[in-house]
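Pasting the structures in now, so scroll down.
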Structure I
Amino acid sequence: MVVTGHTCDVWWATLSDVRPEHTALLNPIEHGRRERYVRAADRDRFTLGVAMTRLALGPLVGLPPAEVPLTRSCRDCGEPHGPPAIAGGPHVSVSHSGDRVAVALSAYGPVGIDVEECSRQLDRAIERLVLAPAEAAATDAPAGGDSGIFTYWTRKEALIKATGDGLRAPMTEITVSPPDEPPRLLAWSGRDDLVGRITMYSLDPGPGYAACLALIDQPDAEVREHTAAELLH
């Protein structure tokens, strides 16, 4: 079913937003996952993602944030290391990179979000994992150099999150619009039906970052970006 005339909300946080009390919103499985991160920054990114998700979902499902029944079942093995989900919706997607953490919610259909820090150095071999043949053939170097690769990357990562395929779907089988054009799915090998069903949006994560949002069967959604301060403080 194609849904029109609704909103999709995106919240942005930085690592400085994390507070000790946010860990109280994690369930035992999430606490265990948090503690397996070696670096403090990784623990903070995970904590913020969980806290923002629960705080945003609580009012929508009529529950205290700590009681929001998030599941993380892996689609392949069933173990609780997959992306967050809530039975019956709303649909949720989480991403983090560098200093940024993003959460996207839509009550009307699948959503995928991705943010990447563009300042880090890339191994040029990454192009062979990200670019479809048509994209690689279009130019010797993607528009914008490394920032162009990150634009391609975030667009495709948002897509495979929205569909639920994750890294099972090779990015080289997906062709999107070039970095100097608005985001759009042009082709997906063996998945022609998706081209007309997916709407993509460029987001504003701040300088030094690239970010994209993908929605399925929500062609006229109004995307609203917020700072997470209204959720976290």
Structure II
Amino acid sequence: MRDIITIPLNNEESLIIASDNSGGIGMKEHDLVQVSYETVAYYSFRVAAMECIAAGGELVSVVLHNFCGDSSWSELVNGIQKGLGELNLRNIPITGSTESNFNLEQSAVGVVVIGKKSLGKKTEKVFSTDIKFAVVGMPLVGKEVINLAEKVVPLSTFLEVSKLENTMLWPVGSKGILSELNQMFPAKEFTKEMIDSNVDVLKSSGPATCFIVAFEQGLEETLKSAAGEYFHSIDIK
């Protein structure tokens, strides 16, 4: 199942709620990965936003939970706004709270994305036997996300692919590609030995640096055009 909650609002639409957390990543002395708070918030936002969009949601609001201190708030908001800009979204309200009573030794951030979805919009597809798979982006984690940033699939590319008909998107998180494949199709059982690809299907993808696409065979060239250099094929034996 997807990492989201769906709440029906009425007979026409529902709320899609997705979230992401990070800890030990930021500018505090004891953080395990030292990066700006703008970067921290950007990557937490992208995870939640990708989950929401993959589930058919259109973003309407973002909630920020800040445990890094008052001085980091504006930089964290800048990171969220950077992500919203990549999605061509303007005037999306950002709210939240800062823990200012106590000073934590490590940074911690939580981001919640709220979207709306038409009840008639279907994101879980039923495919014929000619189903194909691809990974867009590369699985990266920790310092790799910064050092190999050119391999992280942009949000703009994710958005473009999400608009293609007869596809099913699935962001890849810390459990890796193989685990996500088995969540996409719980009636099947994929193993590492069944998969032929130039990407590591067991490696963590950290802040959703890549995503899986299931698609009908006739769409491969269209998908390659939309994904560009980030496209990696997956062959299932």
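Each of I, II could give Rg/Rh (Cα atoms, Kirkwood Rh), but the derived value 0.98 comes from II. Name the one structure among I, II that distance in nm of label points 7 Å out along Cα→Cβ at positions 83 and 155 of 0.6 was derived from. Source structure: II. Of the structures labelled I, II, one was used to calculate distance in nm of label points 7 Å out along Cα→Cβ at positions 75 and 91, giving 1.2. Name it. Only one of I, II returns 1.2 for distance in nm of label points 7 Å out along Cα→Cβ at positions 75 and 91, namely I.
Any read-out appearing in this document is the output of simple, stated calculations on the displayed coordinates, not a laboratory observation. Everything numeric here is computed off the predicted structure, so don't read it as measured data. Cβ atoms are built from the backbone, for glycine too; each structure is taken alone.
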